[in-house]
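Each structure below appears as structure tokens.
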Structure I
Amino acid sequence: MLAPFLPDFLRRVKDQGYKVKLDTNGYHPEALKQLVEQKLLDFVAMDIKNTPAKYAETCGMGLIDIGSVKASADIIRDSGLDYEFRTTVSMELFDEDSFTDIVSYFGNGKRYALQPVRQNLPTLSGKRFIPPTPDILELWAYSLEGHYDEVVLHGI
């Protein structure tokens, strides 16, 4: 766990009557499972960066343990918690088949959100990406329908 103090902190937050939303990249399924089992979360938002074949490239890394991300998605889906899987999309890294591949690997679920990359803002790697047009974003969202109870678009 990147922040070993997190369970104790979240327990104090919950004890004060607040709800807890966790945003995660899903790379630490053991820590996520611990938080779920201890009932310290009310909502989880997890980034699904891309298809398994493009995951490392999208993250700007040479290798990535995609199995850890899949394990986290399964934990979230099976937890009974409210959740959202989300993907930030660009024209360079996605196409019409991307979301079929994502669903094939990560499975169906409750809620999936797509959001366009911000125009002209460099990433940590220094690269800049082009956001899809609203029409393309809606087309990609349509490919998720039937696999998720709710498909939403953020940032348009």
Structure II
Amino acid sequence: MLFGVVLTAADRIRVVPLVRDHHLLISFEFADGFTDDVRAVIASGLTMTFRYQVDLRLDVPIWVDRTIDSATVTASVKYDNLTRRYHLTRELNGRIEDARVTEDPQLPRRWLTSFERLALFDTARLEPNQEYYLRVRAGARPDNAWAFWRWGAGPTGLAKFTFLP
């Protein structure tokens, strides 16, 4: 059986920035990301992975916007059909930040699509009273050996803010 998950451009990611203690805390939610296709991949026992590219960008009028910093947030879910448990993993820039095992069938949805107050960027590189924005782009894939599957350009979320230290 062949699995593929398509994230459409009509889906949007809600992004909320917050500056606290010299860090830019980012919350984002991809509410429509947990589709029937995603459920089918998880139920099959394949690893379902959502990858979010988070870019902190400087809004430059009449010129190309400048990327200040980038981070990659990855969330994965693998269902074990024998034990009926979900193995959940979250990575930040390739480093495992959290891993859990649960029997709760509701947790994988939140795990893949909702992130609260991630301290992804330091504010030391930001200039006061300057307008910036965060761009979050999502991609998804089953973890398998099919060479034709690649991270796709998926849904995007934006949030503008003015840095006030």
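Laboratory data are not the source of any read-out in this text; all were calculated from the coordinates shown. Remember, it's a predicted structure, so these values are computed and weren't measured experimentally. Cβ atoms are built from the backbone, for glycine too; each structure is taken alone.
The greatest value of Kirkwood radius over Cα pairs in Å, for residues 35-74 alone among structures I, II is that of II. Structures I, II were compared on Kirkwood radius over Cα pairs in Å, and the highest value belongs to II.
Upon calculation of relative contact order in percent (Cα under 8 Å, 6 or more apart) from the atomic coordinates, which of the structures I, II produces 31? Corresponding structure: II. Source structure of the calculated read-out (helix-only ellipticity at 222 nm (-39500 (n - 2.57) for each DSSP H run of 4 or more, over all residues; to 500), -2500) within I, II: II.
Sorting I, II by FRET efficiency 1/(1 + (r/R0)^6) of positions 19 and 67 (r between Cβ atoms, R0 = 30 Å, to 0.05) from high to low puts II first, with the largest value.
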